[in-house]
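Some structures to go through are shown next.
No lab work stands behind these numbers, since they all come straight from the coordinates. Please read all numbers here as calculations on a predicted model, not as lab measurements. Cβ atoms are built from the backbone, for glycine too; each structure is taken alone.
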Structure P
């Protein structure tokens, strides 16, 4: 399952991409998109390479009043002005209901078309956020309170968004996907199978209860999952670790069979990112060559184990803890795979968090390994290194400090 690079014309040339990551969009265009915000800084927080669509960037904006904002940029190069005008016209159509206080801005300096999150012609469910009269009438169709408040939680342009719906029925979350892809309905069906399997026998794992799917909006509705994010510090960190590992054991034991994600699939993902790095940052690619080569050999020689259900995007932001155990969110990437995949990924994210804030979390990385006695430490180390190197390559395409990127690579080099 190799990830393909964008076709020519959908991605800046390497020199332009490096300049875009280093400088970001112009302050004047950012201020225009945010309408009235006094902008002091705008930096590229993440670059996305969505296959057959133009390259996208997530931009973190700092304002003079101390507030932070997010903008989405889609690279259009010399066509930015025409594309901005066309997109604004698409969104303003009444059937999309996303006109609101929309501002789609072409930044000629970077070639980006900028917009605030929450405006997306490919996600018609976002009409709930902007067209209040229509939303009030449509809420009962979804089984929600007509007077419910709708807020945007997350948005990836053209791919997905999450809305929080708070009203008389409590808090629910709507996950939006493009209606034409069918991916939303497939993901909802798999989540229903996951939920049903968990109801058969109580476990230490909880997941959001699936409520309904609206095919006309590409909208999957879920109950809110109770709990608090884990804190990996002190005794609370060890308690959190035990709960999360018990939840992983429960997930791996469920009798569900989504599509498989093999070690070769993981190597294909890493190869795609490695090629992107080689094209854009040749010096970094040289640095990555040895640890990637070592990882490839180790993955190819892993003794096959029966595949188990895997979250595949497990990090601190996907976990909520209660007195009873751990809840996991966002199963869009659910697959069967190696039993060490999820724990290695979570361990790598704890390493990333430590490199960013300087707080030591190595004891929790070790505790996670000890809580999976059925797996060898070497096997978990292989999947941890895969995640460390993938994170290093992903965040190379951002304003992430070089010290953090180097730290991820160093951890992968010295890992066992």
Structure Q
């Protein structure tokens, strides 16, 4: 009996230590002075992809962001994704596509900066990008200096067409060092699709790391090649909440809000849950031609404030049953952001108790509806609401 008891204790201690190790965040974040809150901006890929991206599209996005309230709401990065580059010159310098960007990348960056915004660009850690354009392998320091010379403020590095056995951690660390050597603060976005569990190693390497495969413009649509709908991404992000924090963020991919594949309720839930996740908020729609309904989602400053909270904690899923979920996010002022998420196909009542979100059961707390921007009064013990199918109610709770 003693031997069995001792074995049980040892096994139990081992389980506890393994669990603790799994939940322990990286030792420290990349110290480059950027992304102390999740980055906000726009990326060209989800709407324009390879075929549609060009200089006019990027300038129009900058014009729109500066004029439509997005800049005032905190959006600041204009990022060109894949297909801006075509080749390398005799000296090995990366060459921009002259048909798509006749003025050159520096001129586009200067234009973005003239709007009071920041400029981002894309590369790949392999020999070629996902669209078969030149990658950065073997040219990391040369490319980093070129980007700095152009005025780049944000670099996204993808993981297509890498070499057999190529190490993601080593490859991205090399680019981190190359960016550091330029002397220019450049936000570094790692994009290896969560394939090597970057949350375990990327904290000191990049400011954000893709934690899943590519997002799809849909609510629930797992693809065999790795594409994910909104709810699939939520399930993948839920267990790794402890790895996010100021300067180093789990990245569930760019927003699909406004691209036509989801209902208004689904778009609202998508955006609200990204805010709960402390995710980078990178719009992926056509900023120049947004409907008022989409603008209402992307410009909700109270929801954005949850994403940008300085404590930098990612929400935890504290309850789930039959597609009905409660998520809670601790805020810097001691309050909680709470999401009541309905993944089911019918409206349903969802309740969050104060104990579930970390308060004593008899606490009296002020509740504010963040989508309606309306105070709901003092509540004791918890809060419940009827939530539309594929929708969410998002509140702030303050004892």
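Quick look at the values:
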read-out: Comparison of P, Q - label where Kirkwood radius over Cα pairs in Å is highest; value: P
read-out: If FRET efficiency 1/(1 + (r/R0)^6) of positions 150 and 246 (r between Cβ atoms, R0 = 35 Å, to 0.05) is computed and equals 0.50, the structure in P, Q; value: P
read-out: Test item: distance in nm of label points 7 Å out along Cα→Cβ at positions 86 and 126 calculated as 1.7, pick one of P, Q; value: P
read-out: Test item: helix-only ellipticity at 222 nm (-39500 (n - 2.57) for each DSSP H run of 4 or more, over all residues; to 500) calculated as -9000, pick one of P, Q; value: Q
read-out: Comparison of P, Q by volume of the Cα convex hull per residue in Å³, for residues 142-229 alone - largest value held by; value: Q
read-out: Given 15.0 for mean count of other Cβ atoms within 10 Å over residues 158-165, calculated: source structure among P, Q; value: Q
